[in-house]
Every structure is written in C-alpha cells, then in structure tokens.
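Each structure below is given as structure tokens.
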Structure I
Amino acid sequence: MKAITFPLYMCIAFLVVSCGKPQKDSIMRANSGYALGTTYNIQYEVFNEKDDYQDKIENVFHEVNLSISAYLPTSDISRINRGEKDVVIDEYFKTVYNFSREVFEKTDGFFDPSVGALVNAWGFGPEKPINNLTKEQVDSIMKFTGFDKVSLTSEGKIVKEHPSITFDFNALGKGYAIDLIGKMFDENGVKNYIIEVGGEILTRGKNTKKVKKWTVAIDSPIQDEDERKYIELIALENRAMATSGNYRKFRIDPETGDYYVHILNAKTGYPMKNNVLSVSVIAENCMKADAYATAFMVMPYEKTKDLLSKLTDVDAYIVSRDQYGNIQKYTTKGFQDLIIP
C-alpha cells in the first residue's frame with residue numbers, strides 16, 4: 001500500500017493547451033506547501049483579493065493527520081494500532097474504513113489496509129524495518145493480516161481478532177484529504193479549482209484564466225530518476241485522477257542490497273513483482289481513484305480488466321511490459337476519451 005508520508009513521484013503539470021477568455025475580475029489563487037509527507041499545489045478562482053483559503057487547507061491536512069496518519073503517535077490510527085481499545089473513531093476514520101471495506105470486497109482482498117505490520121517490516125512505514133526478512137517472519141506477520149479480521153462496532157470502536165493487526169490507510173489517505181479540501185471549496189462557493197497532493201488530483205470547473213479544461217500530464221514510467229518525461233496529457237473537468245507505480249518508490253536492504261518496491265501484495269506478504277509499471281485511474285472522487293490505482297497495481301492483469309468492465313464510474317490507463325520487455329498500454333474507453341491527441 002502507498003504511504004501518506006512518501007514523497008512525490010508522479011509529476012503532474014498544469015499545462016496550457018488552448019487560450020480561454022478570462023472571467024472578469026476573477027483571481028486565480030495558488031497555494032502550495034508540504035503536507036502528508038509530500039508536496040501540494042492548489043489553484044482556485046476567487047473574486048476578492050482577500051479570499052485566501054491557505055489556513056483552511058492546512059486545517060484539513062491537520063484533521064486528517066489526527067485521524068489516519070500512522071506517522072503521528074497520537075492519531076486515532078496509531079492508538080488503535082497500538083491496541084488501545086477505548087478509541088472511538090471520528091467521521092474521517094469511519095469514512096476511510098468503510099470505503100476500504102468496499103474496495104477490499106470488490107477486489108477480492110487484493111486491496112487490504114490491514115497490511116500495516118507488513119509495511120513496517122519491509123521498511124515502508126513509521127517503524128524500524130526488519131532487515132533480512134525471512135519467509136518464516138513474513139508468514140508470522142500474515143497471521144494477523146486481513147481486513148476480514150477486523151470490524152467496526154455501532155459504538156464506533158474497532159475490534160481486531162488479533163491485537164497485532166495494524167492498519168495502513170495510506171493507499172487512499174491522500175485522495176481522501178484532497179476530497180475534503182474540495183468539499184471545503186464547494187462549501188465556500190469556489191467553482192473552479194484543481195487540487196494536487198503528491199501527484200493525486202481533483203478538479204472542478206475549468207481554468208478560466210488559461211484553458212478550457214484543467215490539463216495534467218502523466219509521468220512516463222520509462223525514464224531515469226532525474227528525468228521528467230510525460231506519457232500522456234489528460235483534460236479533466238469535475239473528475240479526480242490518481243497514479244500508482246513501482247518504478248520510483250523502492251527500498252534497498254542495507255545488508256543484502258535487495259531491491260523492494262513499495263506496494264505490497266496482501267495475499268503473499270511480499271512486495272509486488274509484476275509486469276505492471278504504472279496505473280492511472282480516473283473517478284468521481286480522489287479517494288476512489290487513489291484506492292483503485294493501488295489495487296490495480298497488485299491484482300492480476302486479467303482480473304483488473306475484468307473488474308474495470310464492471311465498475312461503471314472508474315476508468316484506467318495501465319502501462320506494462322510483455323514477456324519480451326515491450327511496453328504495452330491498456331486504456332478503458334472513458335479514459336481514452338480524456339487523452340489530448
């Protein structure tokens with residue numbers, strides 16, 4: 001699962017593709033900073049020089065951290081992971097938990113936020129990793145991994161079959177925070193905005209200063225670390241997009257030199273090793289796009305395509321290698337329609 005505190009790897013560019021007539025007396029505000037372990041860049045249209053939502057944006061990040069950041073010792077998720085039984089979860093945690101349950105079931109368990117202990121063991125979490133991780137150790141951790149081993153009571157408390165079960169909501173946490181910022185804008189009457197956090201995006205309306213629609217670029221998964229090549233340009237309006245990939249996020253064991261990618265397979269307990277290089281998902285909200293982008297990185301390729309045929313509100317762009325090393329692309333029609341030729 002992706003971690004909230006991982007740095008930005010998917011470079012999203014706000015690119016001008018056509019000229020549009022600016023709306024009179026409007027201001028395109030830009031706020032940027034560092035949150036959830038990565039950078040954020042937000043543009044939104046206001047009509048008063050005094051209108052600046054930086055403080056409200058920062059407050060959203062703060063509230064999300066208090067609820068579901070495993071890197072904050074006092075957060076609800078950290079307390080639950082430590083085995084505290086008196087924690088009554090807030091609405092943020094409840095929303096993420098319930099949607100995780102939905103995706104867990106639809107993906108046949110390939111999306112599983114109970115992999116926190118595995119994330120830590122492999123060196124992608126807040127705890128010290130286990131160097132030279134053995135099969136016996138992985139098998140032991142797998143005994144208390146599984147979203148079907150936890151439940152939520154009517155009193156708002158999490159019940160775990162094993163006290164060592166550890167949550168990690170990082171595969172959809174950034175997306176959820178983005179959705180909350182979007183909700184804040186909606187409630188304040190902001191009609192046109194683009195929110196980007198660590199490469200995940202939510203758009204509403206248009207860029208009235210420069211383009212007809214918000215235009216973003218997807219990183220090519222075939223490039224050197226210091227390069228920035230774009231594989232596609234996408235026109236977004238009232239949609240969210242998230243991208244997940246194995247080609248930049250990794251850890252090298254300091255003792256063995258082994259290379260581990262950051263996305264774990266909850267079925268095996270091991271980092272993923274497959275031919276899928278990256279997955280971009282477009283959906284109605286960013287939490288959904290974020291979760292499914294991770295799930296499709298883990299699921300077998302044919303199983304992903306089968307699920308996509310059943311999900312009417314999710315579209316995907318998948319880049320993979322065939323058995324000969326050739327690059328292959330799979331694109332749903334809904335995603336293809338948004339690609340700028």
Structure II
Amino acid sequence: MDKRINYLSSGELRKLLVVNALRSRPDLLVLDNPYIGLDSASRLELDAALRSLPARGTSVVMLLCDPADIPAYAVAVLPMDGKTLLPLVTDRAAIDALRSQAPACEEIDTSQIPHRPEAEGDDYEVAFSITDGHVSYGDRRIISGLDWTVRRGERWALTGPNGSGKSLLLSMICGDHPQAYANRITLFDRRRGSGESIWEIKDRIGYVCPEMQLYFRSPLPVVDVVAQGLRSALNRYARITDSERSEALAWLRLMAISHLKDQTFDRLSSGEQRMVLLARAFIRQPRLLILDEPLHGLDAPAKQRIRRLTDLLTGRNSTSLIFVSHYPHEIPSGVSHTKTLMKM
C-alpha cells in the first residue's frame with residue numbers, strides 16, 4: 001500500500017489498474033489482454049473477481065490474442081480473422097474447442113539466417129554473474145544476497161512472482177539501473193565498472209522488455225528499424241545500406257511479418273511492435289539474449305515462432321539466454337536451467 005507507483009513492477013502496476021477499474025463498479029468493463037504480466041496466483045485472483053461481476057450487474061468484455069487465455073467462465077466468444085469478424089460462438093463445447101486449439105506450426109527455413117562470425121572477446125566463459133546482489137529503495141529491500149552465474153551457451157528461465165525484482169535485475173545487467181554499479185557484477189568475464197562503456201555492454205546484449213515499445217520512437221519504416229539492430233549502439237542511426245536492408249527483409253520473412261516492412265513503428269499494433277523489436281534484437285545474434293516476457297500480446301502462432309527462433313539462435317551460436325515468463329509452457333524447449341526470485 002505504501003509503495004510508490006514508479007517503483008511498481010509491470011505486473012504490480014497492471015494489477016493496480018485492474019483494481020482501480022473494479023472499484024468504479026462500471027456497467028461494462030473492457031479488459032485488453034488482462035492476464036499479461038500477471039503471475040499464476042494473480043491470474044487466479046483476477047478470475048475469481050471477474051467471475052462474480054455479472055451477478056453484480058457488470059458485463060465483462062476481454063480482448064485476447066491467444067485462445068488459450070479464454071477463461072472457463074466465458075459465455076460467448078467473438079473470433080476475428082485478420083480484421084474480419086467471424087460468427088459468434090456461444091456453445092460451451094465449441095468455446096472449449098477454441099481454447100484448446102493447437103497453433104499452426106510452420107517450418108522455419110534456417111538457411112535464411114547468416115551465421116554470426118566469431119569476434120574479438122568471444123572466448124569468454126561467464127556471460128553474466130552477480131555475487132551477493134542487493135537492491136533497496138529506502139527501507140524497502142527488493143533483492144538481497146543474490147548469487148547467480150550464467151555461463152556461455154547456457155539457457156536460463158528467470159521466474160518469480162510479481163514484484164520479486166526480475167525486470168530490475170535485468171536492467172542492472174544491461175547497465176540501465178544505477179544500482180548496478182553498487183553490485184559485484186561480471187559480464188563476459190569482465191568486472192562491471194572496470195573501464196567499459198555502457199555502449200560496449202549494450203553491443204553484446206540483445207534485450208527486449210515489455211516497456212521498450214512504450215518509449216521506442218522512430219520515423220523509419222519497419223525494415224530500417226530492424227536493420228538498425230545490426231549496428232553498434234553509437235552507429236545505429238547512420239544511413240542503412242542495401243546489404244543491411246536485405247538481411248532485415250530476411251528476418252521479417254522469418255518472423256512472418258514481411259508485410260509490415262514499409263509501415264512505420266507507431267502505426268503498428270502492440271503485438272506487431274513486439275515482433276519488430278524481437279527481430280531487431282535477433283538480427284544481431286548477440287552473445288547474451290535477454291527476453292523479458294517477450295510473448296506479451298502475441299497470438300498463438302507468433303508465440304510458437306518466437307520460441308523456435310529463440311531455440312535456433314541460442315543453440316547454434318553458443319548464445320546465453322535469460323528468458324522471463326509467468327507461463328511455463330511458453331518457455332523455449334532449449335532452456336535447461338531455472339532461477340527463481342522470491343518476493344521479499
């Protein structure tokens with residue numbers, strides 16, 4: 001109750017907004033992908049609250065990208081294909097069939113992905129480590145006594161309830177959080193704060209988080225936004241070359257979003273924006289790939305495609321992976337290690 005809003009995690013903030021909407025006792029409550037970012041306990045709490053609303057005179061409409069998120073208490077489903085409304089589904093068996101429908105699994109042509117050449121500094125053993133990690137805001141302790149090592153080529157799932165510090169920890173890895181320099185952190189065998197610049201760190205890390213698309217601004221077409229991912233951070237905004245644009249087009253095809261190539265980022269849906277930012281992170285084939293709930297707002301086929309591409313890239317390049325998700329079934333199959341943070 002006494003936590004400042006700007007200190008809330010993305011999941012905690014979403015819960016606060018839902019609670020605020022419920023307290024107003026509306027006649028009609030519209031929830032756009034309400035389960036995004038919620039841990040399993042919070043999803044159950046939300047379902048319990050929503051299940052009781054019709055008896056109080058409140059109708060509920062949910063906008064959902066993935067049929068698997070359709071709640072068991074839904075009495076009607078209006079499917080959409082592209083921008084076309086399909087017939088309303090009210091039969092219980094038909095709704096259950098929609099919920100359990102498996103996504104189409106398309107093959108991915110790996111020949112389109114160029115192999116990343118070895119570069120100076122690729123002989124490291126530890127991609128990331130933190131020893132006795134700690135983060136506090138005033139008297140509030142978020143992380144304490146954290147020890148974690150991610151070695152070259154290891155693929156990790158990072159889990160924990162809302163507010164346990166997952167996104168905060170990732171921002172420390174990327175050098176975006178000031179308390180990173182108050183901790184003993186090693187990146188690519190090099191102690192943080194030993195003379196490297198923030199740009200040197202970011203050039204070796206691919207990072208996508210839920211907040212990124214809220215602040216990402218670019219007037220360029222999507223194909224050029226993705227091509228910028230090939231550049232170093234300090235050279236990202238120079239004119240895109242033909243070869244860079246050609247490689248970006250290949251990645252758009254791999255992501256099944258080549259039809260977006262000429263559109264600008266701000267005209268895309270949130271799910272399309274997420275796919276573009278993922279392509280921008282993938283194209284560089286970084287040494288460390290950090291994906292913080294990367295499947296937010298994606299439909300089922302897109303989720304399947306991202307999981308496959310993540311396995312493909314990390315498996316063949318000895319790339320280290322940190323993958324955050326509250327849904328165990330969304331974690332890529334190649335992940336073999338799990339780190340769980342507990343809320344303090």
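Every number here is computed from the coordinates shown, using simple stated rules; none is lab data. All of these numbers come straight from a predicted model, not from anything done at the bench. Cβ atoms are built from the backbone, for glycine too; each structure is taken alone.
What to note about this one:
- Which entry (I, II) yields the derived value 41 for percent of Cα pairs over 28 Å apart: I
- When FRET efficiency 1/(1 + (r/R0)^6) of positions 160 and 328 (r between Cβ atoms, R0 = 41 Å, to 0.05) is computed across structures I, II, the figure 0.50 traces back to I.
- With log10 I(q)/I(0) by the Debye sum over Cα atoms at q = 0.11, 0.13, 0.16, 0.19 Å⁻¹, for residues 168-279 alone derived as -0.42, -0.57, -0.80, -1.01, matching label from I, II: II
- Origin of the value 22, 30, 28, 16, 4, where P(r) over Cα pairs in 10 Å bins from 0, in percent, for residues 144-191 alone was derived from one of I, II: I
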